[in-house]
1. The value 67 for percent of Cα pairs over 35 Å apart was derived from one model only; which of P, Q is it?
2. Just checking, which of P, Q has the largest value of mean count of other Cβ atoms within 10 Å over residues 104-111?
3. A value of -11000 was computed for helix-only ellipticity at 222 nm (-39500 (n - 2.57) for each DSSP H run of 4 or more, over all residues; to 500); which of P, Q is the source structure?
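Please treat every number below as a calculation from the coordinates, not as lab data. These numbers were taken from a predicted model, which means no experiment stands behind them. Cβ atoms are built from the backbone, for glycine too; each structure is taken alone.
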Structure P
Amino acid sequence: MVPTRRDDSFRPANAWYIADMDKLPAIPVTVIGSWSFPGWYAQLCELASRQPELYGPDDLEEAVTDAVRLAIDDQLRHGADIITDGEMQRVDFNLGFYDRFLGLRPLPQRRRWGPPAHDQRSRYEAIAPLEAPQGLGIVAEYQRLRRLTNAPVKVPVPGPFTLAGCIQGGQIYADRLAVTEALIPIVNRELKALVSHGVEFLQLDEPSFACHPDQPERFLEILSRTVEGVSAKISLHMCFGNYRGRAVGWRSYRPILPHIVRAPVQQLALEFASREMSEIELTEQIPPPMELAVGLVDVKNTWIEPPELVADRLRLVLRYIEPERVHVTPDCGFSQTARYIACRKLAALAAGTRMVRRELGLAG
């Protein structure tokens, strides 16, 4: 088993949030979801996709498990208090899930060469009503993670509106919202399945809400139905995109935040470092007890933020929201960041947070 976090005390897999939350340090440090793939693992995944006959299921499971083990170790070693499995079995944070749906056919990629951008993502068309009879596979990810560590964890799950962004409706669905409607019950079942297996901290990834802020009341309805009956702490992650390290859409929370603070979630995970803390004053609108997971290092930038800068940014955050409602994160997942940079950025994030904890007289 990978070493646990610094206090090294065992805690049951499903009890840390309710029973042991007070054992976490104040202002916990966590990641958004994905971790950088080790080079050998990225190469193996590429080879397995092109020549699947080279590997049996046990070979692939061994590779995934080893990659998750490294992701756990990297996160704990560099200061994370709450970790994920690094999304080591996923393609980007959501692209791998389309293989689990019935009723889709892949579309030819329209542009393969030239500068990387979102138009190079995989696209699909619905040819029948969407189904996922075997679920999205996230329960198996969580079970693997729990076999390897007893550290506090959260589990990221892609939201239905974001998943719908790569699916054309074809003759089955009229538009993206109609595709979203079909995906809501699938995501809701996955969330409930995770809770039934002991997950108490879920992160719903819906960056598309921030990039398409024109129908906030409809988004709130989608959120409410997606999390209906899910008995867990839920963080809503809304960034501005990070495919190939590129944002997509207007990078402002101003149109959406006054509405999204009414969402039936316990935490908002928002991107600020890449925007040099622009609009941080808007977080004053977040009503207690809703929390803020605030992005303080930029995953799109290869520059390593000094801990002193992280501390300055955190001090700015605390002008608008009290420390007991703050988690500290990178802006987005580290899947598009070189591993050595991800490790150094997380270490700086943790070091800067510790500076502020000491100033406030907080343990940890």
Structure Q
Amino acid sequence: MLKRFFILCSGVDTDIVNGCSNGEQNKYAGIGATVFFTAVMAFIAASYALFTVFDNVYTAVFFGLVWGFLIFNLDRFIVSTIKKRDHFLDEFIQASPRIVLAIIIAIVISKPLEIKIFQKEIETVLLKEKNEMSIANKNQVSNFFKNDVDKNKAEIDSLKSAITKKEKEVASLYNSYITEAEGTAGTKKMGKGPIYKEKREAHDLATKQLDSLKATNAKIIADKELKSKSLQADLDKKVSETQPVIDGFDGLMARINALNKLPWLPSFFIMLLFLAIETSPIFAKLLSPKGEYDFKQEDAEMAIKNMLAQNKYQSELQRKTDAEIYDKVYADIRDDKELYNYKKKGATELLKLQADGFVEKQKKSM
């Protein structure tokens, strides 16, 4: 049962191969098994590759089955259309387009499986790339808000600087009138004289100005700090909105690019393995000598060619014979006097009618 299934997969003529020896049947069963398992690997590879795209098991399996059947049909067609010839070079030239197609199929099949085999290494590369993208994205968003944030911060610093400056002025005035009262500076006369009163009045005025400035600037600073928090919230929101895009950066193309950044030798040998699997049925048929199946197939094709050539010759001979017969028949008819007189009589009557009609038209026009 399994043997007949694999023979069917090889694409051979079952009517011919069933009449061949057991060894010949085993050869084509082996070729059919290779075709079948290549299609199975194509199904697995396509399903995994499409799962990374659609992120849905049922969709991936469905299209994977379609791809597997397509590869199975292509491989079966490739193997079944290679016929044994008298010279290996003729066979190789005949098979060269199919070998190129087999190479393309092998590369397409192997790439998703390479991604699955090196999944952990690829995820490490993707994680590194995602981190770099996150940092770059945050810097880009920060640069977008940088002007507003810096301007707002500069205004807050300016307001605080004005208060600090005024506080230093008040402290200086305070120190001035205290030292005046103590007699350690200024007029160096101890006591609260006129100079002391002037300095004390200047200090009190500066203190009132400081209180007024603090009140005014405190309100403005509070508004500026609220704006600063709002800008920071907008920045964080923008970063959080773009982060899912970066987190989802693990599709098929991203994984292929990550695979290309890994050492090429292991990936190359896996591709060679699939290339060997995909091309093995073709080379097996090319390298094997003509077998019983090939001779029987050639004999059946030769019988059909001979029959078609014979039918073509008979058709051509019949056409020529019919033409000669009809030539002779019409030649005899042409020499028949009775038919000639009959045709002459009819033509004469027709000419008379035409002449009478012409005369009638001439009379009407006068």
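1. For percent of Cα pairs over 35 Å apart, the value 67 is produced by structure Q.
2. Q
3. P
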